[in-house]
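Please treat every number below as a calculation from the coordinates, not as lab data. Just so it is clear, the model here is predicted, and its values are computed rather than measured. Cβ atoms are built from the backbone, for glycine too; each structure is taken alone.
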Structure P
């Protein structure tokens, strides 16, 4: 009888953990949608699309609260240990970064609204933001896929990809500063684009963080602030 009870409890706990995982992926899917829509709204200076993104942000926030409460319940009732505890901790950290990615997508939408209010077009000099947007959007997609599969190799690639995002952001910033100097009448418009670029760079940072949580979850190793070459030798050997 005790064995059957133990198996039942174990099965119920596994179901709860799978439910948490699925909720994180649902939240990730919504955040991914927000990123893509915000980049599109900025490029097309689409005020209606931007407003929809801003209104939809509350759904991201609600999912974070719901998942956080579910994690609290698991910790209180199950008192998980070892890999199960790492799973709950990774979920809590991941949803925090996903919520912040959602906030950054909302900021990009607000910059699109500002451009629309100024009746500004998307100048060809802003093309670099499209490349940066595509790159960080892919980082988020890839890290969510790595999370679903608990793929350490894929997670490490996302962590490395953040360097490219930082480089693209720096190059774009230099270009936009030059553009403002050449045409001071566009300073206000260009500043909106620069803030949007900053949000994209931050999205890359949050995707990198999630990649690090995946490695922590699977390998039990905190790789923050460590040399990535040494990390690869250590955890992939």
Structure Q
């Protein structure tokens, strides 16, 4: 792969590894948020909760948020959904949950509209799956904590990442319409239950565990960085 890229770009290619997060960096100002999340997670069964988050760059449309919400409801799974309702005060569109959603799912799921400590959430034993946009940082963190992924991409490199994850059976993409990329609440619910509960989804649950050492092996990751430093010294 390196040789192919060097040929294409006519530049040296030096891998730097997966750069996994090894230490949680959340400060005291975020402990209150984590505490109530932890208290809620502690009441859930091991591996039963689906964690839902799409990063800080991608903002789903109102239509997509509605289908995701209804999909979570139909899945019958406990969920922790981190949803940015607005991208800053200048954003004119404030997202809304489906009408009656919070009442119908009260006690089974929670929605957080603020920043959330993703590493701590993924590291909790109650979390059994991750509905994600396939951003690479989130992918690495999911594999680091052995959480199988349900993939719902929005922009940039997410589609390419999702294809790789699908090929390796580390993630399952929510089925979408080819002509416009739309999806339904039923497809969201089906995808979540397949990956987290059904026998058909067992390969996804097992593959992500098998790949963990490749992503977070400290010795191999350090060797990538050392090779990069050696390259820079020579230059």
Structure R
């Protein structure tokens, strides 16, 4: 099971896409992190300006660990890492504007964002529990307890699939946040020249690819376990 060729056929391409996406987002951020935005505004200043221009009066800024920039709808906090909040680069502007996009979604009760926020805790536990159930059920079936192992594994697959739904819901949330980011930056006049707009788009597009890769990996993993269980069920029949 650890070296099943089917796993690499189905999940391998998604893993390669994830590696490429991760490399691309790091490259885009590194490149545009070296380019100062025309207004010489830090990510925190960009966020504050967009909060004001967008009328997001109850959104508060906080700091966070590196690579953990995010917006939390539960307390309407926007957290920026030092590499974003304290730096006046094009990349920092893009990340700050993207998180403002999430704040705008929240203010408008954007359904996919609400769904993702509610579903994340279920997803975290569901994916872990489902994996344990699948592997445990397959091991039981492999040792001759098909009548118990296969139902447990199928139930685990259902739990895992439900837990993976959040990766699909994330796609419209992130794409829409990036669209909003470009719009609010354009409307606010913070982008001083075409080069900055190109840099912001490059950073946001690279980040979007990581979410596509995550969704692809989730679908591929569900498909793989589904094929494995169908094969085991066929042998049983």
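Which one of P, Q, R has FRET efficiency 1/(1 + (r/R0)^6) of positions 14 and 78 (r between Cβ atoms, R0 = 35 Å, to 0.05), as calculated from the coordinates, equal to 0.70? Could you put the intermediate results ahead of the total?
Numbers: P: 1.00; Q: 0.20; R: 0.70.
Of the options listed, only R reproduces it.
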Inset, instruction - Could you tell me which structure in P, Q, R was used to calculate helix-only ellipticity at 222 nm (-39500 (n - 2.57) for each DSSP H run of 4 or more, over all residues; to 500) as -13000? - result: Q
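If log10 I(q)/I(0) by the Debye sum over Cα atoms at q = 0.12, 0.17, 0.19 Å⁻¹, for residues 38-173 alone is calculated from each of P, Q, R, which structure is the one that comes out at -0.60, -0.87, -0.99? Don't skip to the answer; put the middle values down first.
Values: P: -0.61, -1.03, -1.16; Q: -0.45, -0.93, -1.17; R: -0.60, -0.87, -0.99.
Working through the options, I get structure R.
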Inset, instruction - Check the numbers for FRET efficiency 1/(1 + (r/R0)^6) of positions 86 and 190 (r between Cβ atoms, R0 = 35 Å, to 0.05) across P, Q, R and tell me which is largest. - result: R
